[in-house]
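Undergrad: What follows are several structures.
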Structure P
Amino acid sequence: MNMDSQEVHYLCKNDPELAKVIELIGDIQIQIRGNYYSSLVQSIIGQLISVKAANTIRERVFTACEGEITPGKIESMDEHTLKKLGFSKQKIASLRDLTERVQNGELPLEELDYLSDEEIMSRLTAVRGIGPWTAEMFLIFSMQRMNILSLADVGLQRAAKWLYGYNETDGKKLLLEKSVQWEPYKTIASFYLWRIIDDDHIRKDKGEVIHPKIN
């Protein structure tokens, strides 16, 4: 994301506090997952486990699928094979449901680009094991939808509390209030809030510690 883009200039104009973060961080690079089915499988892999464990399982799955995760390849794997790759019983059920919906046309991935954000959320959360947060991350990192904000994301809540100095404030309520200024580019604002966490501007030593606070 380029600081000189029209979208970033819009955010800076509408939210002076966020503008300080943008100036501090500068341009950011976003890794996009273009293959929709593969992206959803990887999202299921990453649920409720560490990043390290998720990466290990992803590598195994890519190897087993010869570098390309497809519905046909996942369908051909029996439960024993999927367990050996690292999938739990619950995640296997999610994979089966996702794959079946994609193959029978109930979840036509090739048509998602033509649907609204709300319609996509509805289609995705109907899949077993895919909740609102997973669907929102898919909209952001796979579909590159520009006006998505995950109110339940703990990282975004922490970053917003730090940025706006409201450490005791309800995180969801704060995000909802501030996001009015970010329309229609809430996704880009989210990228910068996540970078506050990633770049260690907030440390957790004894409670929330400013490191350093932007003036």
Structure Q
Amino acid sequence: MLDKIIEKFAFWSNKYRNECASMPSTKVVVPFVENVLHERCPIAKRLTVREVNGQEFLFDVFGSDGVVCLVDLASKTCVCRMFDIDKYPCVHAIAALMAKIKKDGRMSTLSVYDLCSRYYLVETWARAYVKTIYTVPHISTWAIPEDVLKLFAYPPDYTAKRGRNQEERHPSEGESRKKKKKKTSNKCKPHQDLGVFFKPPNE
């Protein structure tokens, strides 16, 4: 069983290593985050933003539900808490960034990727799969000491429970029992460009 688990990990490691290598050089963050940000940008464009303190990168963003969220681009936080937890910009943070770029124009140096945790960078993703996971060689090649061969691993004591066996896994804490929403793709979309949403005026 452990051999099969190691074999599966080796397969996944090689698969994602190849995915990293095939990523376009223009991509900065992993495909999942890139796709989420691309979905949020059109929504953020329609939100109203009011600057609270431009020197400290503080903005009030009026959500579509009427709730006002205070965004701090410097500390990468938002009252909605999504920015704080996910570690990549929520729709309010994106709206605040768009407002800042619009105000600063060509002088703006802040990018949407600067607001993402380094753990979402393609560079970090690639580093995770640098090392090779080797599969377990055939048993005929194993060099097992004699004292180990004499050992026997007995199974733990087990008392069978009454009733029908459980067939479905119970949801863990924090997992939703409701019907799953449509997931954001984690596949790279080469022709997708976030830059179109963050161009300074007159460019």
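Undergrad: Quick check: -9500 is what I get for helix-only ellipticity at 222 nm (-39500 (n - 2.57) for each DSSP H run of 4 or more, over all residues; to 500), calculated from one of P, Q. Which structure matches?
TA: Computing helix-only ellipticity at 222 nm (-39500 (n - 2.57) for each DSSP H run of 4 or more, over all residues; to 500) on every structure in P, Q gives -9500 only for Q.
Undergrad: Match the computed value 0.95 of FRET efficiency 1/(1 + (r/R0)^6) of positions 39 and 151 (r between Cβ atoms, R0 = 35 Å, to 0.05) to one of the structures P, Q, and report its label.
TA: P
Undergrad: Taking 13.2 as the value of mean count of other Cβ atoms within 10 Å over residues 7-14 derived from one of the structures shown (P, Q), identify that structure.
TA: The read-out comes from structure Q.
Undergrad: Of the structures labelled P, Q, which one yields 21 when relative contact order in percent (Cα under 8 Å, 6 or more apart) is computed from its coordinates?
TA: It was calculated from structure P.
Undergrad: Of structures P, Q, which gives 3.1 when distance in nm of label points 7 Å out along Cα→Cβ at positions 55 and 135 is computed from the coordinates?
TA: Structure of origin is P.
Undergrad: Work out which structure the value 13.9 belongs to, where Kirkwood radius over Cα pairs in Å, for residues 47-126 alone was derived from one of P, Q.
TA: The read-out comes from structure P.
Since every read-out is calculated from the coordinates, none of them should be taken as a lab result. Since we're looking at a predicted model, the values are computed, not measured. Cβ atoms are built from the backbone, for glycine too; each structure is taken alone.
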